[in-house]
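Take a look at these structures.
All of the numbers you see were taken from the coordinates with simple rules; none came from a lab. Everything numeric in this text was worked out from a predicted model, so none of it was measured. Cβ atoms are built from the backbone, for glycine too; each structure is taken alone.
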Structure 1
Amino acid sequence: MTPQKITFRNYLFSTLALIIVGWGGIAALLYFSLPFVWSRWGFFVLGILALTGAALPVVYFLHQRFPSDPPAGSNVIVREAMWAGVYAATLAWLQLGRLVTLYVILGLAGGLVAIEYFIRLREKANRISPAISDDNPS
């Protein structure tokens with residue numbers, strides 16, 4: 001049985017839902033609320049949704065353009081898009097307090113890349129390799 005090829009159609013509904021809820025929520029938040037604590041948390045959560053939805057097609061395209069061995073599954077593509085959303089929303093959150101510097105940008109990016117690298121390394125280690133039988137000598 002061959003594995004099913006993943007197309008972008010599998011991600012289309014979730015991408016549109018994340019983009020509409022995220023950006024629509026940010027627009028409503030900016031229009032209807034005052035900058036109190038819960039509004040800032042709402043901005044952070046809706047920012048993660050909006051930026052994850054925007055990053056999902058980019059991450060899918062990059063995995064199609066530069067395939068890996070073994071090929072990235074749906075969970076990897078969604079997880080990496082979520083990392084991009086968390087990264088950008090965290091930078092936007094820190095920018096509200098004027099805390100973003102070049103070292104913060106690079107340190108946060110390096111930390112998230114290292115986490116993803118170790119997760120992928122663990123997934124490769126848990127993959128079951130094909131069994132070779134020695135019963136039939138050639």
Structure 2
Amino acid sequence: MHQDKFEILELLNRYILSIDTHDDKQFADNFHDDAVYVSPFGTATGREQILATIHQWHTGGITAGKRHMMGPWRIEVTGDSAISVSSYWVVNAQDGTSIVASGDYTDELTKKDGVWKLQKRVQTIDASFKM
């Protein structure tokens with residue numbers, strides 16, 4: 001079980017780092033082909049829509065000059081399924097330093113062919129931040 005939690009943490013770290021490096025392919029590779037991503041900006045169903053969504057965010061400038069961080073995590077593993085709950089915050093690193101958003105991720109993860117990936121991610125934003 002400790003190995004599973006470590007692999008899930010590595011997946012979540014790859015996810016968050018892929019946003020700041022604008023690695024759209026790596027971002028989408030963190031999700032299974034039939035995954036669902038629910039965010040304050042809309043819902044993407046399937047890996048292709050998830051890839052298109054992150055590409056749109058990057059090219060549209062929503063992630064420009066931002067640093068994304070997450071943690072702490074609570075991960076519960078049951079066989080080849082897991083639930084993870086974590087917090088995130090986004091820092092404007094371009095024009096001074098300020099927190100521009102914070103919220104939570106609630107994740108359903110599954111292990112298929114020996115590899116953990118996101119099956120469903122629900123992202124919420126704290127009410128103090130207006131979209």
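Values computed for the structure shown
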{"quantity": "Source structure (of 1, 2) for mean count of other Cβ atoms within 10 Å over residues 11-18, computed value 15.1", "calculated": "1"}
{"quantity": "Identity of the structure behind 1.9 (criterion: distance in nm of label points 7 Å out along Cα→Cβ at positions 27 and 115, calculated), options 1, 2", "calculated": "2"}
{"quantity": "Value 11.5, calculated as mean count of other Cβ atoms within 10 Å over residues 35-42, assigned to which of 1, 2", "calculated": "1"}
{"quantity": "Origin of the value 1.02, where Cα Rg over 2.2 N^0.38 Å was derived from one of 1, 2", "calculated": "2"}
{"quantity": "Given -26000 for helix-only ellipticity at 222 nm (-39500 (n - 2.57) for each DSSP H run of 4 or more, over all residues; to 500), calculated: source structure among 1, 2", "calculated": "1"}
